Structure 1
Amino acid sequence: MFNLSKFTISLFGIGFFPIGSGTIGSLFSIIFFFIFLDYFSITNLIFIFTLIFIFSLYAINNYSNKIKKDDASEIIIDEFLGINLIIIFYDFITFTNDLLMCFLIFILFRIFDIIKIFPANWIDKNIKNSWGVILDDIIAGVYTVITLYILNAFF
């Protein structure tokens with residue numbers, strides 16, 4: 001089960017890239033959803049999110065306990081979940097250009113994921129389990145959606 005957890009939490013091994021694994025995981029996630037966007041309904045996206053979220057809680061705990069480290073850099077399934085959350089709202093915040101939209105999602109998500117605005121910073125410092133690993137990226141996704149809604153209102 002450890003190998004399945006390792007494979008999943010690292011997004012098929014992408015998380016073991018030596019530099020910027022979170023950025024590469026976010027880029028992979030954006031490309032994945034951009035390619036398959038036309039094939040997913042909101043219901044499918046919510047189902048995928050829920051399924052991966054639940055499995056990730058187990059897989060991250062399993063992996064972290066085995067390596068004896070919380071929030072290891074190779075754990076990037078949380079980036080996938082954060083991007084997935086944003087894509088659930090894609091039809092409500094889309095601009096006229098899908099490429100611009102994907103670029104904005106990527107940049108905004110990475111900014112919010114890196115700077116960790118409250119409560120993400122509190123969660124990152126105080127919750128040292130799979131919930132903490134995942135929730136700060138979910139919050140980054142929420143902040144990205146809110147920012148895109150605001151940008152969409154003005155442009």
Structure 2
Amino acid sequence: MIRITRQTDYGILILSQLASLPAEVVHAAKDVAKRSGIPLPMASKILKALARASLLASHRGVKGGYSLAVSADRISIADVIQALEGPFGITECSFNPGACEQEPCCPVRTNWQRISVAVRDALDRIPLSEMSVPHSPQLDVRLRAIASPTQGPA
């Protein structure tokens with residue numbers, strides 16, 4: 001199973017919450033942590049990483065904190081994952097050529113690269129602005145169909 005880390009999940013949650021608030025407001029780390037229910041040390045670590053990736057703007061001073069660096073519709077979920085987890089790839093060879101000793105003779109390498117590109121493209125098409133919008137019940141039905149294998153004839 002492919003999973004994102006808890007840190008990335010929390011990062012998407014934090015950014016989604018910030019995106020749903022007025023853009024001009026600067027949010028202190030402790031307020032972000034409290035609003036999201038994430039421990040302050042973890043929230044601070046995530047906020048700093050997102051600021052380093054230029055997804056958040058960091059404001060210094062007594063009234064300092066964080067705000068979105070660009071509008072939520074210009075930040076993709078792929079951007080957030082890359083900011084918090086590093087280069088995106090399903091397999092090591094998908095983003096780090098030469099890292100696998102099997103690479104020169106691997107018959108599936110190019111297909112894994114195609115899959116990585118397809119997943120990245122799908123994540124690039126989902127803007128942060130959509131993450132705080134209520135989901136569609138139709139999507140739940142499709143996900144259940146994907147998650148449960150179809151049974152053959154009995």
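A few points about this structure:
- Among 1, 2, structure where mean count of other Cβ atoms within 10 Å over residues 37-44 as derived comes to 14.9: 2
- Answer label among 1, 2 for the case where mean projected area of the Cα convex hull in nm², for residues 29-108 alone, calculated from the coordinates, equals 7.5: 2
- Label whose coordinates, when relative contact order in percent (Cα under 8 Å, 6 or more apart) is calculated, return 25 (choices 1, 2): 2
- With semi-axes √(5λ) of the Cα gyration tensor in Å derived as 33, 22, 13, matching label from 1, 2: 2
- Origin of the derived value -24500 (helix-only ellipticity at 222 nm (-39500 (n - 2.57) for each DSSP H run of 4 or more, over all residues; to 500); candidates 1, 2): 1
Every number in this text was worked out from the coordinates using simple rules, so none of it is lab data. None of the values given here were measured: they were computed from a predicted structure. Cβ atoms are built from the backbone, for glycine too; each structure is taken alone.
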